[in-house]
Structures are given as structure tokens and as C-alpha cells.
Structure I
Amino acid sequence: MYSMLKKIITEKDIYRQILLLEQLLNHSQLTAKELAGKIGTTERTIFSDLQLIRSYLPESWEIDSDNNGIRLVSYEQSLTNELWEAFLPHSVSLQLIKQLFFNKELNVPRFLDDTGVSYETLKRQRTKINRQLQPFNIKIRLTATSAYLLGEESAIRIFYHRLLLPFTHNNYFFEDYSIHEEHYLYFLTKELIEDLAVDTEQIFGICWFFINSIRIKAGCQIDNFTFEANDPLFTLYAPFLKKLYEKEGVYLQDEEIFFAFFCFLESWNYNNPLGKDVNQILTNEYPQLREKAQQTVQEIADDLSLQVLLQTNLPINILLLLLKYAESPTLSKQFQLEYQELLVQRNQDYTILSEKSIELFNSLPQFSAIGDTTYFVNLFSLLSQQAIFTVQPYTRTVFFVFQGEPAWKTFLQQELADRLGKRVNLVSLEHSQLKDLKFQTDDLIVSNIPLDSLPVPVSYISTIPTKNELSQLTELTSHSYL
């Protein structure tokens, strides 16, 4: 299950049961004690929840148990989505959010009749949901007769995009609504070809296509915001986007057509093999942004003594990043709320990236309305580090001090090297060589013999390493941004 959806489910018992289902989906078999430990509840509650879950399961799924534990069994190549289709409707909070997506205003008495809950219960659920909606600057307004979402329509759609994106590919939230994924795919693969071609995140874009179509049909219009109607990239794609939405009976005008374009632009991948017309527009029509991007990459290359960086995709990637912000700073400020977990800087190894990204951001007056630079700095840093690692891969040295049969030692060293990946340089050493070695800060030793008084960590393995030892070694040597 996905994090945003779990936040919306405010019923403690249903939330716990979802966690239980997740554990059974992710493990072939678990005991009641293990399930209780992973979820943080009692074995008695586990058995009670399992009994309830059994009553919800579709015919092609069942929960089986024996002396070895409990397992979730599926038949006939059943899809996981079937579980959620049967289980999630029991969450009143989720049903409220779903109904508010399809309706500008919800009839509360009818909703109470359909769900069998009281108005007081619904009020409590609304209060809990609003805590999760607060970061998106929206909330549910509830009266005895009606309920509706309060906030800018663009912010409401951004929230729903974050909520529904993981379910777009299996059509879970859209099964009762006639929106055609094939129309969007035809738009990408048959209309935007050759000179107009652009590589995109397809599900990301399809989800926006669904959300925009549904909200417009529900009478929920995008709020006023300023945009440049003669923007070269916008005018290139606007006719195709209008034609796409017309297939769903939606006629885009004014802010709605630009919002649809902005959603499409947000789906563009980086390292993008752009069509001739697109590349020409990016090269010729945005000289200030292009110059700023090129200059910034040059300064980073000079600082790192890495001129080959100019030959990577970084200059065009930074230009695309700037363009996404420049097209509409107002929308950019809202869109960055969708992935708030990325608002943690991850460029500790390259302080130059933070400095140059902030300098670049502040050099463009049109970005001043955005205010907080954190999200931009992180995206800039991720794109830059990806380019740097392309030409100068990060490697960590792990010294292999192992005593054993020589053929086995050679074989094991190769197996460990393959397991640890190209970011790790596995170097074989004899015990006697350690005293003369000058270690670097992030070096590590892996050994099957006791080693004393060393300035770097030692990860011990058996002569025939166990699965736990290998997992611990992999974790110790992985270089993660998380």
C-alpha cells in the first residue's frame, strides 16, 4: 500500500488490517507472533483481524495457515488490486475522499445512508483527514447537508495526483468512470512523433489526464493565474492537448489548457531524446535560461576540475528544470508540495552544488514568487550528481582480509564483488599488510578472522557467509541518499 493512501485511512482497525495484508503480501509465510511484532499489536488481535479479512477476500484469494505460519494464497493469476477493491471500500474516510474527487459538492445525508455512519462519526473522520490535507493547503468543509473541498483547485488536483498515481495503471479509482488511457498513449506515440517527440513518464501523465478530465466534468475549474499565452513551447503542444481532451468531451480553454500543458511538461523525463522541433525551441527561444544553465554547469566543472561534465546531459537537464519553473512560478510553487519528502538536501559530498543552485535560482527574478529554494536545490543536486557519477563514478574501497582455501577465497571474492556492485572496489589484502595501509574515511574491512585496533569498521563474515551476514555487508556498503 502507498503512503499517502494510508494517511487518508483514519480508522485504526482498518489501517492495522492493511498493514497485516501488506506483511502477508511481502512474505511467503509468517507466524502470528511475527505478524504481531511487525505491526505492533497482540497475537489475539492478529487472529481477530485475520478472521475479518477472510470475510472480505475475493474468491480467488484465501488466507491459509499451518504449523509453520500464516500465508496469503492467490489463484488463477489473481491481481493484488482485487484485494484492495474488496477491502478499501470499508474505509469511510477513503470513500469520503473518493466521492469528493468526483463531485464538486457531496450530499451528506445520502453519503451517511450509503455508508451507515453517523454525522458525528463523519465529523471526526473529517478532522483527522484535514490534518493530512494541511500540507497541500486544502481542507474538507462539512455541514449537515453538504461537503466540499476548500482550497485552490490546482492544489486539490495536485493532492489527488499524489494520492492516485500508484493506482492509475490498474484503474482502481477510475473503474466506474469512462476515461480512456489509450487516448493518452495515442497522443504520446502517434501524434507526438519525430520532430515533436519527447520522452515522458507515461503513468504520471495519464494520471493527470484522468484527474483534469474528471474535475473539469465535475464543474471544478482551475483558479485564475497568470501565464504567457505566446510561450513557444506552450503554443507548440497546446493544439495537440486540446485535441486529446476533446476525445473525452472536455474542451480546454484559458487557464485549463495551460494547466494541462504544465502537467504534461511535469511528466517530461530528464536525459531526454528530444525531437528536432522541441530541441530547436529549447535552444533558440529561451536564451537567458540556456545561458544561465550553461554558465552554472561550467562553474561546477571548473570547481571540480571535471570539464567532461559539459559533454553530459547536465546542461540540457538544468535548462529543462529551469523551464519547468519559469513557465509558471505560481504552479511550480504548488507542484513542489506533491513530493514533500524530497525537501531534504542530499548533496553533502558536493557543497558547490548547493551554492550554485541557490545562486542560479536567485539570479532569475521570475522565481522570486516561489520563495523557498529547498526543493529546487534538491532537484538541481540530484541531476548534477547523476551527471557527475556518470563520468566519475563514486566508489568505496572494501578490503577483503580472508583466510581460507585459496580457490574458495578467489571464488568468494568474485561473488562478493558482484553482489556489492560497481560502486564498491573490493581489494584483497593479507593480514600483515594492514599495518602499513593508509585508510580513507569511508573504507571498510570484511574479514573472517578477528582484527584489533583498526581505524575503520570491520564487517565479519563466516568462511561460508550466511544470508544475514551478506545482507548486513550489502547494507554497510550501500551509498544511499535516504
Structure II
Amino acid sequence: MQVRIDMDGDGPILVWLRKDLRLTDNPALDAALATGRAVIPLYILDETPGVRPMGAASLWWLDKSLSALGADIDQRGGRLILRRGAAAEVLDDLIAETGAAGVVWNRLYDKASIDRDAAIKADLRGRGLACESFNASLLNEPWTVKNGSGEGYKVFTPYWRAAREHIGQVHVTPAPVALPSPAASPSSDRLSDWGLHPTRPDWSGGFSMWWPGEAGAADRLSTFLSSKIQDYADKRDIPGVEVTSLLSPHLHFGEIGPRQIWVATRAEAAAGNIPVAQADKFLSEVGWREFNHSILFHRPDIITANFRPEFDAFPWNRDDAAVAAWTGGRTGYPIVDAGMRELWATGFMHNRVRMIVASFLIKHLLIDWRQGEAWFWDTLLDADLANNVGNWQWTAGSGADAAPYFRIFNPITQGEKFDPRGVYVRRWVPELSNLPDKVIHSPWTAATHLTPAAKRTYSRPVVDHAQARQRALAAYQSLKGD
């Protein structure tokens, strides 16, 4: 339902874009256009204290995404305005410069953003300006899906069962044909002056596989639904096979929204083009993203605090050398090293491998999950705050609906199960490419097969799995007081 925005005067309306870098199905933009006024699309590289800055990989994506969005807006007669600084101050400056009568935006759900937005909204309305916010990034607002006690769900399965009932009929609005602009456009920063693309050195060469922007997001979804989803449920855990959607960076930046994914996937299933079971499995992964956003909204402290407070007493280890081996893909466990090298090279890591490498850091090395989360935040293109924190806490056992403490992934058997022919490992750990399949996940047992380069450069395991497992179990048992 379209929200009516009542404004005095004849000034333009500012559309403050954040994690919604698209023109299709953008409720704030649609509401602004419905006023019949000139619109000023605005992106602020926000420097509000307390709002977590993006990591380096995300800044690379933002650079390309804003460039694509600016071109899309130009084609419709508008202009994307770029400004840098604390959001409230930037908005005040633009209101003064343009005589804007109102500001609209789409919501974010972490506490720092909520507090910032609430203060800005109260200030603007107190000064007689119109200000409205909308939902562009979730199927359900986090406060709408509650359990029988009126609280947010803490377990995914009942959450998703209830959430599906709340979704109802989903509508997607098309991108506008034209964007009416004010007669005089305000000044804009030059995107190149923001220095978002790394230069010293430029480590993003492997990111060329990505196509940031709304068109790239649409292409990813189309390709997935037409050629990959048929095998999704059966092969999504096999990192050497490309059957996942690769939509997560696009979702993170709002180049595509979950409503678009929901409508397109359900339509293909209804038409008989894809099996319903495959569609449901894929949409449940969208549901996991929704669940993490709900958890973050109801428990905003989990960005740095354990969801389960008993984990505050966990005996974390301090081992900088082990962390360096993990971040550098030099642990001596091929599936772990392959994942960490994929991440560094491409800004992405296969989801099954994310669980393996996170479990290894936490349970084999006993390193605090917050250190792993920080590394992912800086190096992942899809470093979504709710998902990143939620998934790391899930792996640690400290989060909502967490993995049981005794689930300690064996990196050898995980590799043998999900990469049995070593396709993934051979791609990312090429010094092991000559090893037979049966030993590629335990190369220290096959010295005669190792190339001279592998003998020189590939490490023996930084920890013994059996010993590390026992150490981890003892650490987890200490929380139980047994």
C-alpha cells in the first residue's frame, strides 16, 4: 500500500539511498514519485559516529554499484547526488541548498542505523518537513513475526513457518520510466574522489567475475532460475559445482530485493519450470537471511556480544600466528585453505566452506568468533551485518538456534564428502593439483606425490584434528560446569 506523503511548499523531495541501490521495487523512490514533485536521489557515504564503516571489499562493490546506479538514473533524466559526511549534517546542507520539502528512505535494522534514522526523522518533522521510511529489504518487518509469547523467534524452523504465513501477496513495482529533476541540481562529489577502489595495491583483480549493479543482479537471478536451480537442493553443498545463486552481494547492497526474488521464483515454480521442492529450498535460504535480521533487530547487542551470555566465560585462545595462517590460507588443511584463498581472490566464499573455515577457526584454534567475523566483514563483498554476525555466532554455538557445541567439523572428512574429487581444492590450492583424489585432503600422508613446490610451500597442519577436537570439547564442557 502506497503511503501518502503530505508536504508544504513546492520544494523537491530527497530520496536517501542506502542499502537499496536499485530503481525497481524501491518503495521510498516510488513514494517520492507519487508526490508529483521533483526528486533528488542521494547517496551519503555516512560518517555518523557509531555506524559501522564498510569493509574494504564492500567499498570496492559500492564504487561499481553507485556508478551503475548513477548511469541508470541519468538515462531517466535524473542525477544521483553523492555526498560524504555525517548523514544528519549532509541532509541539512542539501535541504538548505535545494529547499527540499521532505526526505524519504528505506529502513535499516541495526541499532546504530535505527537510532540515527529516528533522530533525523524526529528533527525533520519537528521543523515541519515531511519524512517517511519504508521497507525495501525484507519480506517481513522484524517486529511483525512473533512467537506465542509476543517475542521474536529464536529458532529458525518455527520462525520461517510463521514468516511464510505473514508474507501474503507480494507485489513488485517496475522501475520508473522518468525521474523528474529540479531545475537546478545541487553539487555532487565525484565518485572517483572517494577512493573506494583499492590502489595501493589493487588486490581486486579476481573480482572481475562480478557485475555490480541492478542489471547484474537481474542477470544473476535469471541465470540461476533458468539453469542452476534444478540441482540446487542436491548440489548446493558441493563447492566445486556452481549451482548457487551468487545473489548475496546484490542483496546486500539492495540491487535486488527479496520481494523480487520471491515473486520470480514462485512464478517459475507455478509455471512448472522448476520443481517446487527446489524453489522452496532456495527461498528458505532467503528466509535464513530474514531470520538473522529479526535476531539482530530484537537483540541489537549481538554485533559484539554473545547471544547466549554463558559464552562470555568461554576460554578463547590468543594465537596471532594461527590466525595469520588461517587468514592466509596456510593451515595445512586443503579445504580450509582453499576457502580462505577463494575469499581473498574473489571476495566470496562458498557457503558450505564458510561453515568449515569458521568452525576451524573457532573450534580447532579456539579463536574468538569476533576475530573471524571482523575478517569476513573486511574481505566479503556480501558482508551483511545480520548474516555475518548471525552465522559466526551460529557456528560458535553462542547464537540463536546455534549448532550444538559437539559439532566440530573434521576438515579432512568434510573435504572428502563435499569435494571428493578435489575439484575445489585443486582450483584454489594448485600446489596440490598432482595429488590423487584419495589423499588430496590429507596431503601430509602423501609426501611421495607432492611436487617440489608443494613440499617447499604447503604447510603441515597447524593443529592435529584429534587433539584440537578434544581441546575444543573440554573448553565447551567448561561452560556447562561438568
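One of I, II was used to calculate relative contact order in percent (Cα under 8 Å, 6 or more apart), giving 9; which?
Structure I accounts for this read-out.
For structures I, II, which has the highest computed value of Rg/Rh (Cα atoms, Kirkwood Rh), for residues 23-142 alone?
The structure with the largest value is I.
Could you tell me which structure in I, II was used to calculate percent of Cα pairs over 31 Å apart as 59?
Derived from I, not from the others.
FRET efficiency 1/(1 + (r/R0)^6) of positions 95 and 303 (r between Cβ atoms, R0 = 30 Å, to 0.05) computed as 0.45: which structure among I, II?
Going label by label, the one that fits is II.
A value of -16000 was computed for helix-only ellipticity at 222 nm (-39500 (n - 2.57) for each DSSP H run of 4 or more, over all residues; to 500); which of I, II is the source structure?
I
Comparing distance in nm of label points 7 Å out along Cα→Cβ at positions 207 and 391 across structures I, II, which is largest?
Result for distance in nm of label points 7 Å out along Cα→Cβ at positions 207 and 391 over I, II: largest is I.
Identify which of structures I, II gives the largest calculated value of FRET efficiency 1/(1 + (r/R0)^6) of positions 271 and 359 (r between Cβ atoms, R0 = 25 Å, to 0.05).
I
One of I, II was used to compute percent of Cα pairs over 20 Å apart, for residues 151-350 alone, and the result was 60. Which label is that?
Label of the source structure: I.
Only the coordinates and a few stated rules stand behind these numbers; no lab work does. Owing to the predicted nature of the structure, the values given are computational and were not obtained by experimental measurement. Cβ atoms are built from the backbone, for glycine too; each structure is taken alone.
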